[in-house]
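So, here's a batch of structures to check.
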Structure 1
Amino acid sequence: MKNLIYIIAISMLTFSACTVEVRIDGCTDPIAYNYDPQADDDDGSCLYILGCTDPLADNYDPQAGLEPLNGCDYSCDVVWYLTVSAAVFMDQWNIDYYHFFLKNENTSFGYLGAGTAYSYVPDCIPQLDASTLVETFSWQGNYDSSAGILQWEAWADDGTNILILDYESDEIVYPNECLAIGLSSKKLKAYKEENKKRKERVK
């Protein structure tokens, strides 16, 4: 009986001494497409899909795990319109149109004519009577810096060959929004008072 007990004890000690912990090497980064949830140690084998990780971006890639600088394409709609006071201001100054430009660009992206005014804020659906100016603007950014800056100018057209800068502004824009910008006599008058030097460009 004693011999049996000794044999069992020796067997248990031998088994315990032979147990070896097995660690698995692999990719331990959850955003890698070859992530191995069973891996204990990262062996540098992680592979990533480059792309935009922001669902608000136009080029969002749900498979992407690594986003390059300015890897996301964003856009928003902007609607310009004239308030009633702006229409009165245009009549007083004999302005036929306002031509709109992006700052430092020479080509107008649209215009608003006198006599088309709004007493409310319109949406970004283009109007058949061209009473609003609706444009889509695009920029690049990243998941954690998705806002853009829209720099624009409004130039007065009084029927001559010269356009006069009557207003300029910088707007912060956000992905997929509809930003409404109404010109008013208050804005236009304030700009004229603050900027005494007349700025012109050939039509």
Structure 2
Amino acid sequence: MAQSIKTIGIILRSRDAKDANRLYTIYTKDYGKVRCQAQAAKKSTSKLAGHLEPFCLTEVFIAKGKGFDRLAGAAQVECFYNLKKDYEKINLASYLCEIYDQLIKEGEADPELFELLKNNLVLMNGDSVNELMIKASVLKLLSKLGYTPDLRQRTDINKVLRFLVGADLKEIRKLRLTDEQWQEINKAIVNMLRAQLDWDLQSERFIV
């Protein structure tokens, strides 16, 4: 990474650091996943903190550091306030962001995966999201990273999984499955995901 960068990113997670600092994990459009430290971000007077809330789409300015890179500036683009008023949508967004954080390596940019995450947040901010769309997005991510099995075998479940990989989220929203089909599809995607994780997802218990 250059000595300093300016890019747009989505806040995946944050955690406290020493003093009043916070560490942020951000999935950026141009540089992939990055981790950086915001100095004094825990202080009530911090000008950065309001631009770095979970799920926010934010323009960030990052300076290369000896240890952690330093978050030198941030300007919120969209914070998806309607999403944050709905507990179920918060759980779905947390689940998807945690999966991105666990599966994607640092420094590997993929504009297609960035747009997939952003589009999910945009749809969640409206009234146009359901759990199938989120699980389909997980499947798209797994497929893009090469973590799905061969789906060419002619079975009913593989036919649906292939559709989910290739279809637009708005097309997926229109798909109607029986309870039995949903359970089978959900189980298949969850099993693929768990095969790639080093530890359990904290957010998984709220939606699985």
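No value in this document is a laboratory result; all are computed from the given coordinates. All values derive from a computational prediction rather than experimental measurement. Cβ atoms are built from the backbone, for glycine too; each structure is taken alone.
Values as computed for the structure displayed
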read-out: Entry that produces 155 once volume of the Cα convex hull per residue in Å³, for residues 24-127 alone is calculated, selected from 1, 2; value: 1
read-out: Origin of the value 17.9, 59, where Rg and Dmax of the Cα atoms in Å was derived from one of 1, 2; value: 2
read-out: Answer label among 1, 2 for the case where distance in nm of label points 7 Å out along Cα→Cβ at positions 56 and 72, calculated from the coordinates, equals 1.9; value: 2
read-out: Answer label among 1, 2 for the case where helix-only ellipticity at 222 nm (-39500 (n - 2.57) for each DSSP H run of 4 or more, over all residues; to 500), calculated from the coordinates, equals -5500; value: 1
